[in-house]
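Just so it is clear, none of the values below were taken in a lab; they were calculated from the coordinates. Bear in mind that the values here come from a model prediction, so they are computed numbers and not experimental data.
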Structure I
């Protein structure tokens with residue numbers, strides 16, 4: 001594989017790993033919060049939308065030139 005394709009592959013793999021680790025970290029935080037409140041995790045539509053919109057905003061900021 002030439003240098004051009006090599007950096008692309010590395011970037012995609014690194015991005016996927018960072019995304020997976022970030023998602024796992026978020027899930028751990030949500031579980032801990034539910035345990036501290038003494039209840040099961042209840043991730044409703046509203047909270048899911050808030051998290052999704054926050055992530056989209058973050059991605060927009062990162063991708064701006």
Structure II
């Protein structure tokens with residue numbers, strides 16, 4: 001698979017732990033969502049891609065700020 005940013009084929013797939021939280025003061029009252037995606041890292045340019053599981057997406061949807 002080629003990198004979507006630089007088209008390099010020098011990619012590696014890794015397990016990851018990502019803590020997602022809302023930025024700024026608005027997000028202080030919302031808990032962080034800890035996810036464990038499989039990531040693809042381009043070793044040429046540093047671009048990273050990952051997908052979230054449906055259960056993780058549901059957690060993030062629950063954290064959306066209602067305008």
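As an exercise: helix-only ellipticity at 222 nm (-39500 (n - 2.57) for each DSSP H run of 4 or more, over all residues; to 500), calculated from one structure in I, II, equals -29000. Which structure is it? Label of the source structure: I. Across the set I, II, Rg/Rh (Cα atoms, Kirkwood Rh) reaches its highest value in structure I.
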